[in-house]
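In what follows, structures are represented as structure tokens.
Only the coordinates and a few stated rules stand behind these numbers; no lab work does. What you are looking at is a predicted structure, and each value in this text was computed from that prediction instead of being measured. Cβ atoms are built from the backbone, for glycine too; each structure is taken alone.
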Structure I
């Protein structure tokens, strides 16, 4: 079973407002954050780390984790064992999937773009599908396919090493399907939706499709994050 968590950063106006929360993410995460130039990137990365720790604590009772990376750079949970996770952030949202099976998630802000970019990154079938839609629907369909494709490559753990036009995402009678080298990959299941008017999300999960139907997205509030970090402060004072 997987759980989905999301946090909206739109109420944070500068990194300085939340810099004290750096104490509650890993040293590796702090190093990543320090390399960003823009505040919005630092904020998204910080809350990605916080959201993961919050979910680990809420779902499994763990306050710390040990994370490694596979040969393609995908983060993998070493401890607690048997836990899989994936993070994504874009625009106003940080999005996390976590559970007992392999998964990939993606969120994208649906900015207005030149849809000819699909010709470069999407398959011929996907491009035909997008351009066959009514003009008002094309942008939404572009981001639907984009997030589904990103969630798939993140699930299988190959990231940028697998070009997005090397497989096809399509809507079939039995749901969203991925076809790779002419063969359906029935080992994964997809879901997609709009998390608000300007952001599209998708997730790809290995295993039975029934496991991912109607999964609620838990919108984590600032108050919940504050309560979590306050609890960590109390633990530190109790265990010097």
Structure II
């Protein structure tokens, strides 16, 4: 339960009780394997919120509320990472220059465009989803996004020698925790999402593999911003794939 609580506290703003006051390396490693469970918590909250909003608002308003809630429950940290990563990728000509740009807290036009496009994809996907496919997508997408972060943490060296957000997790985790996170995510997708969940999981796996290669070649490894970007891109893709399977 300590590892689960640590994962929820790291990935969300939810003050989940039971996290160790002074976590050790083993706690961080175990927490990475529980990242999909933190995504499941978010998914359950989104389903409940969507149901409550459905009592009063039409589908477009419900969808906007769910997208906003997902960002807020994550503290907007991953969207900020997406913006910083996009700015670095769009403005640097070497790994060092890209990392330097990513460290700048201001948001440039490329970063703003990336955030806007990802939010638009999420909203458009949810507007096209209704019935079982909708709640399945709301459960599965956050799980896959957090599993992608776990896999990137486990299979990429940390690019900043001075450390940073996510460094403690990246330096403690091993491939075993990454495989565990991926296994749990696949199980959740199959149980909760059926064929749509399997398609979303396959797409997320392909995207994660591509991002791993991209981060390694363009940044020299992973950073907190890159992990957040990976999560946001995976979440958007998962919702889009559910919309393709169920929407109409």
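What to note about this one:
- Origin of the value 0.75, where FRET efficiency 1/(1 + (r/R0)^6) of positions 33 and 153 (r between Cβ atoms, R0 = 30 Å, to 0.05) was derived from one of I, II: I
- Ranking I, II by Kirkwood radius over Cα pairs in Å, the structure that comes out highest: I
- Structure (I, II) behind the derived value -11000 of helix-only ellipticity at 222 nm (-39500 (n - 2.57) for each DSSP H run of 4 or more, over all residues; to 500): I
- Taking mean count of other Cβ atoms within 10 Å over residues 97-104 as the measure, the highest value among I, II is held by I.
- Origin of the value 19.4, where mean count of other Cβ atoms within 10 Å over residues 41-48 was derived from one of I, II: II
- Look at relative contact order in percent (Cα under 8 Å, 6 or more apart) for each of I, II: the largest one is in II.
- Origin of the derived value 0.95 (FRET efficiency 1/(1 + (r/R0)^6) of positions 49 and 105 (r between Cβ atoms, R0 = 25 Å, to 0.05); candidates I, II): I
- In this comparison of I, II, the computed figure 2.2 for distance in nm of label points 7 Å out along Cα→Cβ at positions 9 and 169 is attributed to I.
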